[in-house]
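Every read-out reported here was derived from the displayed coordinates using simple, explicitly stated rules and does not represent laboratory data. Not measured: the values here are computed from a predicted model. Cβ atoms are built from the backbone, for glycine too; each structure is taken alone.
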Structure 1
Amino acid sequence: MTPLPRSPLAPKNSPHIFPVKGAKVAALEANLRYKDRPDLLLATFADSTVCVGVFTRSKTAAAPVIWCQDALSAGADVRALVVNAGNANAFTGREGERTCRETGEHVAHLLNCKPEQTLLASTGVIGEPLDPEPIKTGLSALASKVTEQSWGIAAEAIMTTDTFPKAASKQFDLDGQPVTITGIAKGSGMIAPDMATMLGFVMADAAISQECLQAILRDTTNKSFNAITVDGDTSTNDCVLAFATGQSNANKIENIDDPRFAIFKSEFQAVMTDLAHQIVRDGEGAQKFVEVQVEGAENDIAAQNIGKTIANSPLVKTAIAGEDPNWGRIVMAIGKSGEAADRDKLRIWIGDQLIACEGKVHEDYSETDAANHMKGQEISIRVDVGIAGGVATVWTCDLTHQYIEINADYRS
């Protein structure tokens, strides 16, 4: 397909990326689907690396997802990660399993490790067999090129309809020692994760137990990748993998009661949220970044369900695209969420303006002020459903005609 212009919501400047000790990456053009751009990534890790993951709950999960789940459940030390773009290796039957097995065996030969010590991820078209031969050829070339410095090309290599590479990085002190967390992600369409994002890989040089890292990944995913939506569709290939190489000089975090656990988790959350926001800002055809805040729900889960119902509503999203402050559509979405809401206590804000309360439009409502807010690129919707103390924030984008054009043309 024809390359898409860079999203108008993309960050103005490329982020500064800190290298992660014990994690090396390289990428190249393997001609798996795309031309004149990298589409195959190899990452290698120090022997001490701990890895955890969260995966799609789709009942049609792709072969690489199942491969990773099996590898992590077996408890093998992870030595490598292979990611390809252009072909999802999903709904490919025994051929998909064979491609995973041959890829793992090839990396095992290159790195002198076991096949199950290599994790695999794929993104792209569903239902087309993925030939392992160009992948193996590319990996042979990449094995000697991995470096701690190639994060830019690594982020680019996992893109599909993305219009810009997505990366985030933080460096901070633990025990007076520098610790680095760096992540890359991809996603633009088919975004309504049911555990994670389309593909996300976050790497740290901290020493941390597997149990602690899994708890951090689970909790931060729920407040980042599980709190975004572009179009309400969950992919067959969604996964987020977190790696901790243990190469920092900071002492190991062994349990969640360690005060440093909260520090590390806060920095990890910042990277995850940054990546999640970038995915929404690159939503297919997006012109506006939308934050939906929900208060007063029965609990936090109910609040997130209400937020996602608003954020996924085609009527809400097209009104935002048309810069129409049609708050009646927000009322509609709250009502159809299935969660408790008190009609006469419901309050709705667009931007800073209180639009509706006490079961009707607010007496000081200004259509002009609301419309002016909708003309911006950063849209804020806030609702209080008047039930209890549940809160959540969800991020989405508008729904434009270009979304249809992109997805009508995806396989051509």
Structure 2
Amino acid sequence: MPTGIIESLDHEARGITRLDGKTVFVEGALPGETVEYASFRRKPSYELARTLHVLKPSAERVAPRCPHFGVCGGCSMQHLDPLAQVAAKQRLLEDNLRHIGRITAEQLYAPIYGQPWAYRFRARLSVRFVAKKGGVLVGFHEKKSSYVADMRQCEILPAHLSAMLLPLRELIGRMSIRDRLPQIEVAVGERMTALVLRILESLDAADEVLLRDFADRHQVVFYLQPQGPATAYRFCPVDGPRLSYLLPDFAVEHFFSPTEFTQVNHAINRVLVRRALSLLDPRPGERIADMFCGLGNFTLPIARAGASVVGIEGSAELVGRAAENATANGLHDRVEYRVANLFTATTESIGALGRFDKMLIDPPREGALELVKSLGADGPGRIVYISCSPATLARDAAILVSQKGYRLRGAGVVNMFPNTSHVESIALFEQDNCSGL
């Protein structure tokens, strides 16, 4: 079997080595290691491989905390020290800016990171009835597979949810629709935990009794979702606290439905919002745009600082929730929400919104290509860009810098998903004629 010295990690946390001029991506290998590997896919310019033996381990290699690591697809970096994970993600951001955007940030911000375990307050768990494995499986998919991992615990879920995996298997195994219940969506709020059951058939009376008993014993709230996310409704208990998360620094509480998008890591989200507001520096009298605003994660803190905010979002349902939250927090007089598809933004459509002093952009993985292309000569003097994809951030940054007259003042990573290869980042852009921070 071939051996190789690992140079770096790619965006999926695979080790990179070279063989006869060909790049080899090696699962389970870390930078600086010498490994023996076996290729399972060969292409003319690259190969995909698995680590067979670590001949010279990295000093940053650690024993994975979870017994399911390597089989379960929920994590890919538990074998790397948590601080080294953050450093690897920072390098990936820098590499993307350099190689895709052809730019370098004037300043590298200190990375945002925190507790690497029990942080995941949102999750989508798959459910499968597998008779030959003794019944129902509940968990994440196996790595690169449609099979559900045989999970008995999960180190990245809060402890009470990890402890609930086996009871959930037993519960669903006793239900009449055990083979017609493919998914459980989990959402943890400040005062309650919601479990959304995706059901392909109606419950019978015995199923309803089982769910009510489970909800009472485990102190959870069941929702039923017969079709798309908008059909989810609270089943039991009917009354009680709503899902919400707090941003104490800004005296803001966001209410949300369990199927609506929120950040999975509440603790890191608090630090991210604080960093974003520090960079944006909203002030009374300013008019600020919050693009891809969702249910107002950044909008309401900006408004709390005294600025007038226009939140733009493509989902009418999320805009409705955002407006409710603005009212609930007493900020409706400073916030205006609009429904618009920012993926089809044009100079005319963005110009019609009026001039903004500053802008926050928080797009999904696809980035904000059409939005940044549409910014005119009177565009906002300062832009804070939150990204969940270093590649699309680098692409959009290149346009802002090379075509729109902005400077990339700073950039840094946010470890929203510890033990995974997911990289969240934040960047600050300013027009050349603006003073620095």
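Data for the structure
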| read-out | value |
| --- | --- |
| Source structure (of 1, 2) for helix-only ellipticity at 222 nm (-39500 (n - 2.57) for each DSSP H run of 4 or more, over all residues; to 500), computed value -7000 | 2 |
| Structures 1, 2, by mean count of other Cβ atoms within 10 Å over residues 73-80: label with the highest value | 2 |
| Structure from which 59 was derived, percent of Cα pairs over 18 Å apart, for residues 97-216 alone, options 1, 2 | 2 |
| Identity of the structure behind 0.5 (criterion: distance in nm of label points 7 Å out along Cα→Cβ at positions 41 and 201, calculated), options 1, 2 | 1 |
| Parent structure of the calculated result 18, given that relative contact order in percent (Cα under 8 Å, 6 or more apart) is the read-out and 1, 2 the choices | 1 |
